[in-house]
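Structures given as structure tokens follow.
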Structure P
Amino acid sequence: MADRYPWEEEQSREQMVIRLSDNRDANVFDQLDPPDPELYLDCIHCGFCLPTCPTYLVLGNEMDSPRGRLTLIRAASEGNIAISDSFARHMDLCLLCRACETACPSGVKFGPLMETARGQIGRQHRYPPAEQRFRDVLLRTFTDLGRLRILVSLLRLYQRSGLQRLLRGSGLLSRLGRLGRMESLLPRVPAPRTCALPEVTPPKGERRGRVGLLLGCVQRYFFAHVNAATVRVLSENGYEVIAPQDQGCCGSLLVHEGEREQGKQLARQTIDCFEQANVDLIVVNAAGCGSAMKEYGELLHADPVYAERAKTFSRKVRDISELLAETPLRGALQPLGLTVTYHDACHLAHGQKIRREPRMLLKAIPGLQLVELKESDFCCGSAGTYNLRHPDLAQQLLDRKIERIKETGADIVVSGNLGCSLQIEKGLRERGLSIRVMHPVELLDTSCGDMKQPIKRTG
């Protein structure tokens, strides 16, 4: 690709930024969070991003690469193309894995650009009615704790009644389209009592600090054991843990899908909640949530009330592995005779640049053998709701990931993101592989001796 776009005149970067910012009549984007020329003009069209982009590798289409998508965004900014079905599809097919950010020598912030472009699509473009309804249901259900609580109750009944076992055994789910695909991702729904955590958990030994814990949405109901393990490990390591009971969704799913105004409102509520809790740090055990929360400062930069508060909040956010790796672990860890491999969740490795810390924690457990996973940071195809909206492409990425996991011979694959865990569990189950998926903090919790049951291979 040429150094300049075909319609670009010889201008300095500063002149181009001014021209693009002033060109509102031609710009097809509205003025509510449009893609920032300061960001997309950082792209030098080198193509280093191409071999890292999952959609480009699968589809082979330049417009389904980061460089191609930036070309489309700029063309729309200059009024050369409209927000058409084609434009929307190329943006929608992006996994937002942000692997391109890791590869980019110019430091292009592709994630915020894609999120703002999707926001424009959401206001100016309508998906086909069935697709729009499905998208709305997903976003409104998974980000609303009241609706999610009702859904979880129904799913728990579905599983306890034996209906799930009957349907999965009958083969009928494969004929149910999207509903069947959603069911294939469903983990065991825990009993309500196991989802509750105390609002305050005191530290053991000398106090290291007071931290707030994001309970999350899906993880609150489907991965309550991960939240519980997080609290126990933090307490064991000297942290007072505050789990505010009035916290809601952090807004990450909405922000990633371009629903930025709704995401901003949930971000404000999250900031309010943890400010009232008066904590030193905010701990997150879900990579997608942590990535979004660390970018609240960018999300709310134009908000006169929350701009500075958001920056302060974001500086306090830590992934659980990031916090635990800062200081030596306390207590004598018990040996675990297991072989594990580690999957780098996209929003942890590429979004938050956290790779070393989870591996450090795993290597600290006596008797545990860590086998490196080839293409460990290649997307598994989960990507929020991507595996539900684009199942065929997501399945190709998942198949690639499962093949790599098989090669390791591991008993357990470790992931720091709950969406990845659901996706990988599905792939392992489909292949009949007896490999368990766990969060790093669960293994630490086991090694601390707090879990009542030993880890076993799943059949």
Structure Q
Amino acid sequence: MENVKDLNHKPLSVKQYAIVSSLLFGLFFGAGNLIFPVHLGQLSGAHWVVAMLGFLCTAVALPLLSVLAISVTRSKGVYDIGRPLGPAFALGFMILIHATIGPLFGTPRTATVSFTVGVQPLLPKNAVHLGLLVFSGLFFLAAFLCSYKQSNIMTSIGKLLNPLFLVLLFATFLLGFLSPMGHAASQTVTSAYVNGSFFNGFLQGYNTMDALSGLAFGVTVVTAVNEMGKTNPISNSKVTAKAGVFAVGTIGLIYVGLVWLGATSLGKFNVSPDGGVAFNQIMNYYLGGVGHAFLATLLTLACITTAIGLVGAFAQDFHKHFPKVSYKVWLGLMCLASFLTANFGLDQIIAWSTPMLMFLYPFAMVLILLSVTSPLFHRDPVVYAWTVVCTAVPAFLEMISSFPPVVSQSGFGKAVTTFQSNYLPFASAGMDWVVPALVGAILGVTFHLVLKAKRNGAVESEKED
């Protein structure tokens, strides 16, 4: 693959880099990226800066590392990231990632958030279920049509929707800065954020699902850069990395503004049940009745761009590994499944997505970090195996304790929680996988160095003979 030559030997222009960055921005930034930081600002109050720093670790730094992992390993998707552990693990990991950010949780959420926050307040209570059915149907029909031709993903996201979204978002920030609702540094801090602001912000970043999405979007980004003539893996990875730095940097600045906006809103409102309600209150405060229409437009634009990327990446990856089913059929199945899941409602989707995220994120984080640093140990499967095996047990236990009460409050669930708190460091912060993962990485690198020394010794012996 390294011998493949670029069809376009000229450096990409600033405009072309901007298009790729805009593509990445649109793929990453969905409705959850709007509502979760606003809610974080309300929960953390005066401690919003510390909570924001934790949030930026998992919602900005980690997605950037996922893009860099694709670049460093010259991968074309999430399957390649898990490939050092064998094809069975790679395929299973790919299916779990796509199921989580796809039809089970992530993609349906793009429709339910935009409906719940933007459209539902305008409907009578007896029309909500029908309204969600119609809205989600039209929403995923639009996502299907925009993704039907793979080349349209670049045009739909990078050139059209993102600029409009950014204009609307800038207008929102302008209103907040010109007439703040309160002073962020003097607002009340909820009990969980009095002493645990950083780690709670860190865990809130899981909800964006962007680190998982970054791995899955790799195939979409690589395809888009290929269309610009950068078909050599090395030059393709360089373009992806540079565009990724700019895209997630922009997202980070937006998060800072949203967390601050949420904290200032406590000057006029109590802590809301979720960020959607909080954002709706903010829009109503500044724009009155017009705020609903403004918010609905903003959220729908943010959601549709992410949905297009998710359904496209799902169909591309599954067609590649299960080629008997065409890209268009996989795309249709993804949109249909997401439509059906969306109609269970936002609360159910969020409640059941949390345990899966607590299970998958530790694996994603260690695989991303291993991929980025893989040139140091030549992507040795031994290092991967030790690290992932040591991560698996605490990740599984954290998933059990994060399930809704029907599971977490059962006898087994309580026993798991007790074991975590007694034997695993940082369990109270939801970070009990960190120490085992570090131990696994150290063991893996040690075995790698020992085996490397033995191989070098054997080679020297052969030369002497």
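Source structure of the calculated read-out (relative contact order in percent (Cα under 8 Å, 6 or more apart), 30) within P, Q: Q.
Could you figure out which one of P, Q the value 4.5 for distance in nm of label points 7 Å out along Cα→Cβ at positions 193 and 297 was computed from?
Working: P: 4.5; Q: 3.0.
For distance in nm of label points 7 Å out along Cα→Cβ at positions 193 and 297, the value 4.5 is produced by structure P.
Work out the source of -14000 here, i.e. which of P, Q gives that when helix-only ellipticity at 222 nm (-39500 (n - 2.57) for each DSSP H run of 4 or more, over all residues; to 500) is computed. The value was obtained from structure P.
Taken together, the values in this text are just the output of simple stated rules run on the coordinates, not laboratory data. If you're wondering where the values come from, they're calculated on a predicted model, not measured in any experiment. Cβ atoms are built from the backbone, for glycine too; each structure is taken alone.
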